[in-house]
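**Q** Next up: the structures, one after another.
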Structure I
């Protein structure tokens, strides 16, 4: 499988994503923000970083990049798209995912390991996560507080679009385990069609034990399994 990893001015996790995919035995190629064609990619990863210097607000300028028009079309055809950290912010700004990411509640940048509880194992991004497995994955963000209006939150939970929530090591959804003040401890969500997902933690930085955790592999392995399914869209 070939993953297209988008690259914006000031992206800084693009190489991390490329490495993570290659560790799993698949290919990944960088795609510059001015490109208008995804090059026959099987899936798209929008990496973390500070696209366009986070001017205006995170992801606000990147959403207008030519490559994002191609991503919009790819997602509309059922293609798998994963946004990580800044990538999640871009997907929300682009309207591919609901809600918004705002400043952390303590107005501090957080770079630390967190624990995640998977709320829905029946998606292309979570199917290979073992039941009851608490994921240990790092975060690195200053604007990772997920916010949505009450109606959107209700719809996300009723449609099972919430994929991951911040928890403690036992899996309890406590306020102390929530590093940024995200509503309902939300760490990641997907769209209603379940082919676009975003999360603030970095699975790309948790794919080898030497990094302190290999739990991020489960997310990429889920995507690979979905892509290898006979029912997967062909591009």
Structure II
């Protein structure tokens, strides 16, 4: 059954190619790759015309929120996509997610209707839309993800390769191409836990000199575009 509500800690790390290889090897016996293997994921972020959501986010407040439409591979008008409302408060990530379609999402953001069948999550996302009034496609984030899970546990870990973005052709139906966010070979590790990182994983991260940081794909895309605009 698809998970529609999540509450957890999400810890992020930037890994070199060598650290990525080290981690993959050391995870053997502790975690397993999920049934999907490596998956290309595209997330279309919505924002106000003045980029209010991402401008607030990059200031690193105690509370921040984003909304995005996600697909696994290139989408069509008929394939399922997932509208996600993601909030972070005092280090804890809360996610609300509904399955929908691209035509329904277009109608939703134009104020013509709901995302899908009525429900609490739908109402929360609708309140969010109405609060910000005008939300439009602002940035596409794409990456190739391998997800790991802990058998008989709630620990989840993902490694995102080749994170990239684009600010044109803002449609999940177009392509999976984009401008690289990181130098070649670097990856993004996300550790997702309900409570604390287990000791065995903490030991592996310490041994590999893998240190927690702060990284937002959308935030980095926004930063890079600001630098390009300033240089221009």
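Nothing in this text is a laboratory measurement; each read-out follows from the coordinates by a stated rule. Just so it is clear, the structure is predicted and the values come from calculations on it, not from any experiment. Cβ atoms are built from the backbone, for glycine too; each structure is taken alone.
**Q** Given a computed value of 20 for relative contact order in percent (Cα under 8 Å, 6 or more apart), which structure among I, II does it belong to?
**A** I
**Q** Hey, another quick one. Can you spot which of I, II the value 1.4 was calculated from, given it is distance in nm of label points 7 Å out along Cα→Cβ at positions 23 and 199?
**A** For distance in nm of label points 7 Å out along Cα→Cβ at positions 23 and 199, the value 1.4 is produced by structure I.
**Q** Quick check for you: by volume of the Cα convex hull per residue in Å³, for residues 7-78 alone, which of I, II is greatest?
**A** Going through I, II one by one, volume of the Cα convex hull per residue in Å³, for residues 7-78 alone is largest in II.
**Q** So if we calculate FRET efficiency 1/(1 + (r/R0)^6) of positions 39 and 87 (r between Cβ atoms, R0 = 25 Å, to 0.05) for every structure here (I, II), which label has the highest result? Before the final figure, lay out each step's value.
**A** Details: I: 0.85; II: 0.55.
Result for FRET efficiency 1/(1 + (r/R0)^6) of positions 39 and 87 (r between Cβ atoms, R0 = 25 Å, to 0.05) over I, II: largest is I.
**Q** To continue, here is another question. Given 17.9, 54 as the derived value for Rg and Dmax of the Cα atoms in Å, which of the supplied structures I, II does it correspond to? Intermediate results must be reported in sequence, preceding the final value.
**A** Details: I: 15.9, 46; II: 17.9, 54.
Attributed to the structure labelled II.
**Q** Assuming 12.5 is mean count of other Cβ atoms within 10 Å over residues 55-62 as calculated from a single structure, say which of I, II it is.
**A** Comparing all candidates, it corresponds to II.
**Q** One of I, II was used to compute helix-only ellipticity at 222 nm (-39500 (n - 2.57) for each DSSP H run of 4 or more, over all residues; to 500), and the result was -6000. Which label is that?
**A** It traces back to I.
**Q** Here is a further query. For which of the structures I, II does the calculation of FRET efficiency 1/(1 + (r/R0)^6) of positions 111 and 183 (r between Cβ atoms, R0 = 41 Å, to 0.05) return 0.45?
**A** Only structure II yields this read-out.
**Q** Here is a follow-up. Quick one: FRET efficiency 1/(1 + (r/R0)^6) of positions 191 and 215 (r between Cβ atoms, R0 = 25 Å, to 0.05) came out at 1.00 when computed from one of I, II, so which one is it?
**A** Label of the source structure: II.
**Q** Shifting gears a bit: To which of I, II does the computed value 3.6 (distance in nm of label points 7 Å out along Cα→Cβ at positions 71 and 151) belong?
**A** Considering all the candidates, the number was obtained from II.
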